[in-house]
Every structure is written in structure tokens, then in C-alpha cells.
Structure I
Amino acid sequence: MKTYSAKPSDVAREWYVLDASEVPLGRLATKAATLLTGKGKPQFTKHIDCGDYVVIINASNLVVTGGKETKKVYYRHSGYPGGLKETTLADAQAKDPTFAVTRAIRGMLPVNKLRDGRLKRLKVYAGSEHPHAPQQVKTISIKDKA
């Protein structure tokens, strides 16, 4: 019996819509990263990008728990001495509502040559409208089924 290995020509990409106002940020990012990598598909192959397109709407209504609006801090450094800058989640959301979602999903993707291509298939929108209706997008509800 031979091991199956997908070819780039065998990949069939779907379009999915996730709502950021339904579940907390971590659960949303986990589901989006799984769809982008294609791990739910039977033809998943590690070194081939088998993932789907993911559209995330309502990023401005992001749900976080445990006071993360003020406690979660994003850091960046200019490269100069004393150049450490920090921003809270609330400030980052006020400036760019898509930043926190994109950053969380990027952190959950494997760090390899396929990551940039996967991130290009991620579309994040602050409101509930998106221009991807012609692609026959499928809406996925990821609320707790407990």
C-alpha cells in the first residue's frame, strides 16, 4: 500500500465565513487556522498548501474574556535602544479592528514557507458586509455545542 501525497493541482479550495462576534478570539483563531491549513481534509499533506479561503466578519465586535481588553498587551520594537512600544487590545481595536484577529490567526499557523500564502487567503472585515458573495461562501457557526 502506497502513502498518498497530494499534489498542488489536486487541491480544491472552498470559501468559508466565520463571525467574530459569536465566540471568543482564541476559538475563532483556532477554527480559522485549521481551515487555512486544510487539516480537516482527507487529502491533507504537510508540505502542500491544501487549505481553504476564510472570510471573517464583525471583527469590530470581537469577543474576549477575562478583562483582556486592558490586560492583553501587544509589543513591537523599533530596533533602537529604548524603542519598545506597547499597545493594549482596546487601543489596537480602536485603531484597526482587524489587527487582533489577524495577529491571533498568524500566531496559530506553522512557521514555514507556506504561512504567507495561507495568510493571503485570510480576509478579515470590521463589519458584517464582505465582497465575496460570488464565491458561494459557506457560513460556519462555531458556537459551543455543549
Structure II
Amino acid sequence: MGDMAPDFTAKDQNGKDISLSGFRGRRVILYFYPKDNTPGCTLEAKSLRDGKAELGRQGFEIVGVSPDSAKSHCNFIDKHQLNFTLIADTDTAVAQQYGVWGEKKFMGKTYMGIIRTTFVIDPEGRIEKIFDKVDTARHFEQILEAYKQ
């Protein structure tokens, strides 16, 4: 923590280029999740959606990242009325920069995938907090609790 967050430029759900440096001056919740429309990822996205107003009052912007396509992201956003940007990291370049693309195990199988992690990046672009044990159903509360004075 305290290191500069890796800058990136990637496509959002609408095919628009998004750069981390474009958020300078604001605190960013950059959350990496494995897959659109799966149970844990949906709970996490809905928690952040429901907490967006409160997080916004505290100065946070929300950006989600997964290897899903822009089309998949649009479906996920529409299905769950998500109110924040999702990055289509189809080549996993952003996940690799942040060290969250790695080996996972599920039902005895080993495969490569996103390791669910949230980075909070301060207004100067430094990594301020890392959540590697994400409470998917209460993620926005988990972030707010970490910032209580």
C-alpha cells in the first residue's frame, strides 16, 4: 500500500476508453471480480450499486473489472440496474497489472481466473487499501467500515 496504482487504458461496457489517470482527484474503488451474472459477483455488484450514493457522498467512484465482454457487461448492468462503469478486460491485461489473475481451484479442477480483490486508490493515484477477503453481500459496508474515523 502507498504504491502508485498501475495506470491502464481499457474499454468500458460501451466500448469507450477508460484510464485510471482520468480519475485523478477522486478516490476510486477498483474492484476485480471473476464473472458477470454468477452468484457471488452479482451479490457484490448489487451491494456496490445499493451503496453507491453513500459511497459517493464519501468521495468514492466505483469501477468494476472482469474478463467478460462489453456485451456481457451491458447485459449484467441492464439485468441488475448497475449504476457504475464496468471494464471489459477480455485479455486480462488490467488484472495482470494488479496481480489478480492467477491460479484458482474449484471442485478439484485448477484453472486461471480473477482472484476477487478490491483496491481503493486515493486521489493522487496511490493504492490506499486492498480488500482480498471481500464480503460479497456487504461489500459497500465493508469499505465504509474500513474508512470510519
Structure III
Amino acid sequence: MSSIIFSGVKSFLIGNYALFYIAAATTIIAGILHLMMIGPSMKPLNFPMELLPYTDALFLISGIAQIFWAIPMALNWNTRWFYAGLIGTIALTSLIALTRIPNEITGIALQDKNPMALLIEVMQTTYVFTTLTIILNKKRAIFRLVTR
């Protein structure tokens, strides 16, 4: 019985390593791109420059955090780490969506023609879906082990 459980867990881990590496790679790329967004050169044309120190701090913190987040993903740490990364990345993705509609912070809807911002969103969305797939696969594997 224990050999069946062990082989099931082993095949799950071996079979899904690609997902862990995809999640790690996408979060590293998004983090590097966030760090590259520091400074006025990559901001939207109608960006209020008085907000530059705040957005640069956000890009610095989020970029470093996303690069760090590759470690728990690549090494398959506890599922709690996956949830934390998922929540943080969804929050970052929501922030960019909120700046693209008129709001009290920017006063206007930012018009970003920067392809790097789009690439960041693609990487973050890929990370979210990959991490959700990892979490669901882990839950299914545990459920299968319990019901045997």
C-alpha cells in the first residue's frame, strides 16, 4: 500500500516539474521587467510625474519580490507559498487595470503604449494560471491518495 502511495506522489512530482519551472520563469521575467520600468522613460505619455517616486518604489519592491518568488516555485515549497504568490500577483495585475480607468490617484486613465507593460501582464497572467494549475493538481493528487 505505501509503495502505491509513494509511486503516485513520485509520478505527480516528476510529471509536473515543467509547471513549477514555467511558474518560476514567468515570475522572474515579470520581476526583471518591473525593475526595468523604474524611471520616467518607460512611463505612459500622460503619466503624472509627481507620482514617479511612488511608482518606482512599487516597481522596485514588486520586482525584487517576484524574482524571489521563483525560489518557492522552482523548489516546490509548501502550497501556502503558492497562494501568497498568487495573491500578490493578482494584486499587481489589478493595480495596472485600475490605472487604466479614470481614478482619484492618477486623475486620468493612463494610456500606455509601452510593449513592456503588456509583456509584464502576459507573464503575470501566465504565472497566475500556471500556479492555479499546480495548486489544483496538488489537491487532486492528495484527494486521490486519501480516497484509495
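Any read-out appearing in this document is the output of simple, stated calculations on the displayed coordinates, not a laboratory observation. Since we're looking at a predicted model, the values are computed, not measured. Cβ atoms are built from the backbone, for glycine too; each structure is taken alone.
Observations on the model:
- Answer label among I, II, III for the case where mean projected area of the Cα convex hull in nm², for residues 84-123 alone, calculated from the coordinates, equals 3.6: I
- Test item: distance in nm of label points 7 Å out along Cα→Cβ at positions 76 and 108 calculated as 5.1, pick one of I, II, III: III
- Highest-scoring label, criterion being distance in nm of label points 7 Å out along Cα→Cβ at positions 36 and 68, among I, II, III: III
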